[in-house]
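Any read-out appearing in this document is the output of simple, stated calculations on the displayed coordinates, not a laboratory observation. A quick note: this is a predicted structure, and the numbers were derived from the prediction, not measured. Cβ atoms are built from the backbone, for glycine too; each structure is taken alone.
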Structure 1
Amino acid sequence: MIGKFEKSQFLSNFRLYILGGLSMDQVLYDLMDWAGIEEIVYSEAANPERLLGAHEVEEGLLIQVFMPHAVAVAAKVGSKSYPMELQDEAGYYAVLLHGKKMSKYLLEITYDNGTTEELQDPYAFPSQFTDAELKKFDAGIYYDVYRKMGAHPMTIDGVNGVYFAVWAPCAMRVSVVGDFNMWDGRRHQMKRLGDSGVFELFMPGLKAGTLYKYEIKNHRGEPMLKSDPYGNYSELRPDNASIVWDLEQFTWSDEVWMKNRELEAAKDKPLSIYELHLGSWMRHELKLDEDGEPVTGSEFYNYREIAPKLAEYVKKLGYTHVELMPVMEHPLDESWGYQVTGYYAPTSRYGTPDDFMYFMNYMHEQGIGVILDWVPAHFPRDAHGLACFDGSCVYEHQDPRQGAHPHWGTLIYNYGRPQVTNFLIANALFWAKQYHADGIRMDAISRAIYWQGDPARGFNLNAVEFLQYMNQGLKCMHPSVILAAEDSTSFPKVTDPVDRGGLGFDYKWDMGFMNDTLRFFQTAPVYRPYDYHKLSFSMMYFYSDLFLLPFSHDEVVHGKATIIQKMFGDYEIKFPQAKAFYAYVYMHPGKKLNFMGNEFAQFREWDETREQDWDLLKYPLHDAFQRFYAKLSHLYLEEPALYDGEYNSDCFGWLEVDAADYVTYAWERKASGQTIVTVMNLSDQFWKDFRVALPEQYELTELLNTDWEEFGGNTKPEDQNWSVENKPYKKKEQALCLDLPPFTARIFKVKSVKHAALKKTPKK
């Protein structure tokens, strides 16, 4: 609080400023850089710290401040206050403390509305970026740059506040604005750090929870308001101000999971992923305020609310991981999170960053991994986001033929710019480090690999190098984090190591498998003999990459119909086909991914504005289907032959793949000393005593029959209706003889093998 200065005190101070017969006004006048002051007054200064703050001069200590709306300003050193003189009516003040050296001071301010304030001068604090850090960022190798960029509560020289840093290389000026300065971009103009394009400013007194944006004046002198690209939290849409948050205040308790994660992420372990959209998996009923208006965001479960519900459900269904459609901040619900504007911020739709950390921590404590959808191939044009960030093409290409997706209306990252790839690489590492993410699924990488996503236009070599470099770095620093690529093209070696010319992903989505399988089951049974090899074709290329079998959200929207809807025929006949469909998927080599709702045969296409149709579980067929799915999923987890060695061609063998007239298939999976045999009838006919030649003398036990009564079928588990015949069949010594109702899969486990006696070779 500023009191009135006594006349005697003012005169005493004035006498101190008499130097060489010149008045204080004259001394200050001579020290003023009027051109520089004009830049600051008109908020065009890239280096305001050159003038603002305290500077030692020959005459003493010169303190300058720019305080629009102030009617009086004083510098307080110790217990003494020195009134500052108005140098420009816009609010530029200065004072010369004769003979004083650099010392700590406060600013005492009286505003034109009569309020007073005492605060630290933001320009009194040193830079937090080192030259080495700026060089690393400029080279694109500053992998934890997020610890400096953005907004960070910290203490500098014993003073609490928030440090801001942003990259805007072509900006004329950048300011931090918020309620703390009445959103006035003239108040807190940031310091430009050399030629790096980085602007920084420490704001004393600010705390977590403070709303802010960057006001950027472009090279044409036009101001723009931008959210923080590195911001850790944001307002709930449609508002888009960034919010200061302290990411270090949450206490993690998932040490056991993190320690054991490397084992769980191994290629010879089961991986069954439940993909979901947090905003529509479960929803609250929308609340209304006193005026009957909807309360924005009241429909969403908080991260903390949904964690125990989701964990219990996925464990019941036998999943090892969940995959969250993008939880990074985005403005439009209808984008499902794939139009990201806040790459370093979990969306505020479901709570705070701490709430999301709680979610991750809880899932880990329950033994469930979390994979995050991540979007490195494009970003939206929203005015508050990355597009034309400082008035120039900072993150995108200037040439629209290189920088824009013509069909999506989004922008393409300039992967040839080191600071841009640094932003992306650091972001992937950020989610792995700061939020303990167990995997990163990279969306639409073909849109990056090829110019505008079109293979006919050729490779974007910068994008290819970016993916290689990023994946190599991620694996080096977080070897147990799963890296999965969504790629709908035939780009080679997606999962090969980088040092062998590959992209370095752990898994590639097998879009061909997905399309062929769905088309087959959509086909009328009478035509399936002609499409017979659609289901066997996948094994012709399966070992060319490490494939994951995806049935994702993309297959249940936009008129494509849900999985159950895609099955041929009327309501009741769809269910046995859907059970056979999933039996085929789970018995086929490759890791698994299934989108929410498919596990209980949801008929309605996914809609991001509604929760899943949980009421369907009241109906017997849907309830039975979910129980079947859980049984199948747990069977996959329990039988090593279904996941160990699945990328080894020696562990798979067809037993019947030449029965198009019957539309039947049979194969075996071998690993860990175990063998699983699967036989399928995908016709609408009942095959009595169907025979499958067995390569050895197997003793079998049946693990699962999709036609069992408990799953809505017609076969009782106690009905054996199968046997092993010890007589030659198709040049084999033994055959499995079994009944195959229409649209049925039967799964057997080999209990023992009777090997033929080996003939001894006579000694010579």
Structure 2
Amino acid sequence: MTKKPSKPAKKSPFPNREEILQFIRSSSKRVGKREIARAFKLDSRQKMTLKKALREMQLDGTLEKEKGRRVRKSETLPPVAVVEITGTDSDGDLLARPVDWDGNGEAPRIYMIQGHRRHSAPGPGDRVLARLTPTGDGEFEGRTIRAIAAAPRQTLGIFEKVGGEARLRPTDKRARGEFAIDPRDTLNAEPGDLVRAEPLRGRRLGLSQARIVEVIHGGEGSASPSIIALVDYDLPTRFSAEAEKQAAGAGAAPAKDRDDFRSLPLVTIDGADARDFDDAVWAEPDPDKKNPGGWHLLVAIADVAWYVRSGDALDRDAYQRGNSAYFPDQVVPMLPEALSNGWCSLVPGEDRPCVAVHLWIDASGKLRRHQFRRGVMRSAARLTYEQVQAARDGNPDKTTRPLLNSVITPLYGAYQSLLKGRTARDALELEMPERRIDLAPDGTVNGIGVRQRLDSHKLIEEFMITANVAAAETLEKAALPCMYRVHDQPSKEKLEALRNVLESVGIRFARGGTPTPKRFNQILKKAAATPHAPMVNVMVLRSQAQAEYAPENVGHFGLALVRYCHFTSPIRRYADLLVHRALIAGGRLGPGGLEKNPGDFVELGEHLSMTERRAANAERDAVDRFIAGFLADRIGAVFQGRINGVTRFGLFVTLTETGADGLVPMRTLADDYYVHDETRHSLRGRNSGIEYRLGDEVEVRLTEANPVTGGMVLELMDSGTPPLAKKGAKAKGARPSRRAKGRAKGGAKTRAAGRRKSTGGRRRR
């Protein structure tokens, strides 16, 4: 009998670029050509094609080569970033590096190109905001948008004396240690002073040396966390003499040619600690019979454009700041107090100029029409969120009782309709608790809690959102420049990272289709009743693009809005002031409107986005320092927490009680070799199988709290997530296999080596 010839083996399809990248991203181990070929079952000819494909991906910057013929996905940079000039190459081209680089390996090389003539050529150490363009080979071209600051090699820190010796404690968490100061180089600084120092070259035994070049804050005891943050991020704190003079000379705006709103009981609703009041609200049932169940709303905003004109001293100072910055112990306003707390604050019982918008909505919260007017108003009351909510819940006080039926009840009626509109469009609903710091009169922290989220907060939020939408629609119809508040949809890379995390906790997030807020809300609902809810909220937030200011509209993804801008806070946001000027010009509402040549809105948007991020970072760092100072007296205490970040060097844990973040260094984990899985956001012990995952609840002990840097070091009290039992696994106590023995033995050698040598290799990276 003749033997039938065997069929040739079916050839595996060759993977495309995305499939190769996905495999590299999903692998917990280092990947090379051999591992990729094995995973896709490639034959010898296909392996040659793979080699060429990997080479092409390296040349265009998609992949980067590592030691041992391994590859990894190339890190990238945002379109706009702060960079530091590092020097020049052999051809004389200016080189730079990103200031914030969290990627693996070295940061991409940036070649700086001289931009606008008004930008002076930066030198080594200078920091600039640059627009970055990939060149296709893993490198970037950078064009200067604006100079941030010259960055000489200087260190910010607190001056102290330890055992009679002068010391400098750096404020930067990344600083490796203290500096010794020669008595001749102290500039008469006193302990607790905030100083800037210049590290001295040369090696010596003991601490590195530095000399103080500037005493920034002194004579009033230790510098507060807010002052450290202000100096660290170079936030402007002083107005020019010309701007102060202009603000002091301001007076009441004439009521002529303005609508008179003084008969309407407009009220301001703000936090109890608010000092300026720039928005007031009022509502009534719509008398139009064609709009049954509808509402007529009026949102009145302080007329800042009347007092701050394009190009004047106040305008220049406001643009430089971009926005106000809010700290637990102080506010750094965008405008001088004579305006922000005076003529531009809607103080009860006093006439104030305003730019108001009439809003007509139907019973389902849909905006039917709107009209912007310039007017004069008189606030009927200054209310707090807690007051309004208590009145709504049946506990009015002497201020809210006379306003309950005539003002507060209609406001909530309109809010219920607006809420229906928000629900219908399915805006993103994240639950992210906000920390609240209670300060004593002397500036010390009394306690830390979570800010309560009330319906009164949401009421004002929905009124402001509706007014902002109306402003964007008006400017769009008039074909006038608009500084949109844009929030793009998440990138594919971030969606893939989110998908991997969700799958690890049993939540399905299907590939394909256009991402929508509704899809994310469905995920949040699935997670709501599980222990993973806080982690899922954090991961969904991290998957989102960053909101920015730009003249090109791409919509607001999070709010599920086609168009959106900021109109409601011109006291504290320069972007809102630009919108006011455009509305005044478009509606022919008098002086103070947008000029014919208002400037480059693209550059304006980039600058305002930068100042917003700068202020937010400063505020966050200040809060971290306040909390670290509060917890400094509780070293050794045990807290409940949740893992909110997993890195190669350790775990970041958020304490449940205070919302404070601390680091659990890798070296303090149970003795093992830990593998960092980027896709699962976890650290897994190679020998024990114990896993520490994003979102896990943990018990930690506080071992260090540094009020100067805001850093905290924690130690885990539990053993993480135990390894999952596999099918067919032997009972506990069964003898391990020969292979398992070999792995355990190898791990023991690694651990021992790590204990013997301070340079313990890659033991816990």
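Set 1, 2, criterion mean count of other Cβ atoms within 10 Å over residues 305-312: the highest-scoring structure is 2. If Rg and Dmax of the Cα atoms in Å, for residues 217-376 alone is computed to be 19.3, 68, which of 1, 2 is the source? It was calculated from structure 2. Consider the structures 1, 2: one of them gives 49, 35, 29 for semi-axes √(5λ) of the Cα gyration tensor in Å as calculated from the coordinates. Say which. Corresponding structure: 2. When percent of Cα pairs over 29 Å apart, for residues 417-600 alone is computed for each of 1, 2, which one produces 31? Computing percent of Cα pairs over 29 Å apart, for residues 417-600 alone on every structure in 1, 2 gives 31 only for 1. Once FRET efficiency 1/(1 + (r/R0)^6) of positions 441 and 561 (r between Cβ atoms, R0 = 41 Å, to 0.05) is evaluated on every structure in 1, 2, the highest one turns out to be 1.
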